[in-house]
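Each reported figure results from applying straightforward, stated rules to the coordinates on display, with no laboratory input. Predicted model, so just to flag it, every value in this text is computed and none were measured. Cβ atoms are built from the backbone, for glycine too; each structure is taken alone.
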Structure 1
Amino acid sequence: MKGLKEYLKKHGKHFTEQLAYDVALNRRWNKKQIENSIKDRVWYNVTDSSIGDIIYLVNECYDGDNFLGYGRKSKCISYTLLYIGDFKNYGGKLFMQWLREYPDFDFTPYI
């Protein structure tokens with residue numbers, strides 16, 4: 001993986017905003033739409049998730065065919081906030097799972 005070591009050193013095991021937009025299979029909602037949806041909710045980011053992690057997960061939750069059973073943005077937001085609020089199960093796991101699916105990805109544009 002080209003540039004992975006440098007990427008991890010700079011960003012850790014998290015998606016940057018641009019990486020999330022570029023690799024999410026579904027790009028339905030942008031940062032502003034997501035932030036507007038979560039601003040009135042009480043939630044805790046105990047996993048140090050980045051906004052990129054949140055953007056990626058919210059958009060991956062929806063594929064137009066009710067992926068994961070969450071067809072609406074509000075349900076995708078709820079799922080995402082629950083996921084990033086679970087320090088026992090997250091800890092960069094989302095990024096590492098994605099990384100295993102794309103072992104030849106070039107990270108140099110995101111460093």
Structure 2
Amino acid sequence: MQKNPANSSDYYPIAIYFCDLEISYLFAELIESQGYKAEIVDSVEDATKETHIITEPAIFDRLPNWSKAQCLVVGDVNTTKNGQATYLLRPLSEEKIETALYTFLPPK
């Protein structure tokens with residue numbers, strides 16, 4: 001994984017939580033390539049209002065309402081959308097991924 005910029009400690013890590021660990025690793029590498037710290041988690045119980053979360057629809061539905069506005073949900077085209085979250089829907093393309101990350105990631 002890539003080195004983080006000098007000020008990366010100023011930001012909370014982006015929590016990544018997928019049932020499939022391989023998908024979690026892919027998104028962690030993608031986030032770190034953008035200069036943010038990624039943390040693969042198996043629970044979001046410790047999430048705070050500063051926590052940004054990348055997850056899938058089944059997990060998103062179990063999150064507390066206060067955390068949903070800071071989520072990137074990766075799902076299929078038929079995924080039911082909650083207006084609070086950012087969505088990245090399959091089939092994925094480079095343009096879709098870049099747009100979703102631009103909308104989702106906190107400003108530097």
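Given a computed value of -13500 for helix-only ellipticity at 222 nm (-39500 (n - 2.57) for each DSSP H run of 4 or more, over all residues; to 500), which structure among 1, 2 does it belong to? Derived from the structure labelled 1. Out of 1, 2, which structure matches 2.6 when distance in nm of label points 7 Å out along Cα→Cβ at positions 25 and 81 is calculated? It must be structure 1, since only it matches.
If relative contact order in percent (Cα under 8 Å, 6 or more apart) comes out at 20 when worked out from the coordinates, which of 1, 2 was used?
Going through each structure in turn, the value belongs to 2.
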